Structure 1
C-alpha cells in the first residue's frame, strides 16, 4: 500500500469515529432530556395532574415552562417575565422556591436548584422521586 492510501484509510476511520461520537452524544442528550422531563412530570403528578398529560407538557420545550408555573402555583403571565434578560433569573429562582415549598421542602432549596450546578440535579431528583410529603396544593 502506498502512503496516500494509508492516509485515506486513516481519514475515513477518523471521520467514522467522529460521526459515531456525535451520534452517541445526541442520543445521550435526548435520554437526559427525557429523564428530566419525566422528573418534571412526576412533580406535576404530585400536584394533581395525570402522568400522561404532565409528561407531554414536560417534553415540549416552551410548554414545560407553563408546566413549571402550574406546579409552582404562579400566574401564567410570569412566562412573559421569563423572556426578559436578567429578570428571568429572578423569576426562575422564585418559581423553583415555590415548587420546593409546594413539595414540602424549604424555599432555599429552590435557590440551590436554580443556581448551584450538580447540587441542582440532586435536589431536583430528590423532589421528583421522594415519597409523598403532602405537597401544598394551592388554588390556581
Structure 2
C-alpha cells in the first residue's frame, strides 16, 4: 500500500456510507492522531487501539477502532472526507493561506512542525504545513 492515509479515509467513507457503527483500521501513530482530531472536532464518537489476531495470521496486529457518529434520525455526521495532499502531489499552505473548508463548516487536517492539527489551530499558532485531508 503506497498511501495508508488514503486507505484510512476510504475505509471511513465506506463505513459511513454503509451506516456501520464502527470501522477497524491498521494502526500507526499518524492514524491515531487523525482519529484524535476527528474525535475532538465531534466527527466520531471515539476510538481505541485494539490488538487482535486476524484469521489465518500468527501474530497479533494493532488496529485503530473508530466508533462512528450519526444524528438522531441516522443522518451522517461525516458527509464528506477527501484526501488533499498525496504521495504524487504534495500540497502545502502557509499559516495565512489555509482556506476554510465548506465556508467554515468543515475542517482541514494539517501536519505541521508541531504535530497534527486543524487548519484553524495552525492559523492561530502562526504555522503552516502539509494538508492531509478535508472533512465536512
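For which of the structures 1, 2 does the calculation of semi-axes √(5λ) of the Cα gyration tensor in Å return 26, 19, 13?
On the way: 1: 41, 16, 14; 2: 26, 19, 13.
Only one of 1, 2 returns 26, 19, 13 for semi-axes √(5λ) of the Cα gyration tensor in Å, namely 2.
Given that FRET efficiency 1/(1 + (r/R0)^6) of positions 72 and 112 (r between Cβ atoms, R0 = 35 Å, to 0.05), derived from a single structure, equals 1.00, which label among 1, 2 identifies that structure?
Details: 1: 1.00; 2: 0.50.
Source structure for this number: 1.
Thinking of 1, 2, which structure, once mean count of other Cβ atoms within 10 Å over residues 32-39 is computed, gives back 19.2? Mind dumping the intermediate values first?
Working: 1: 14.5; 2: 19.2.
So the calculation was done on 2.
From 1, 2, which structure was helix-only ellipticity at 222 nm (-39500 (n - 2.57) for each DSSP H run of 4 or more, over all residues; to 500) = -23500 calculated on? Provide the component values of the computation, followed by the final result.
Details: 1: -23500; 2: -7500.
So the calculation was done on 1.
Where does the value 19 come from, among 1, 2, when relative contact order in percent (Cα under 8 Å, 6 or more apart) is the thing being computed?
On the way: 1: 19; 2: 22.
Attributed to the structure labelled 1.
Computing mean count of other Cβ atoms within 10 Å over residues 96-103 for each of 1, 2, which one ends up highest? The partial results should precede the final answer.
Details: 1: 22.4; 2: 13.1.
Once mean count of other Cβ atoms within 10 Å over residues 96-103 is worked out for each structure, 1 has the highest.
Of the structures labelled 1, 2, one was used to calculate distance in nm of label points 7 Å out along Cα→Cβ at positions 24 and 64, giving 2.4. Name it. It would help to have the intermediate numbers written out before the result.
Working: 1: 2.4; 2: 1.7.
The read-out was computed on structure 1.
Read the figures in this text as sums done on the coordinates, not as results from a lab. In this text, all values refer to a predicted model and were calculated from it rather than measured experimentally. Cβ atoms are built from the backbone, for glycine too; each structure is taken alone.
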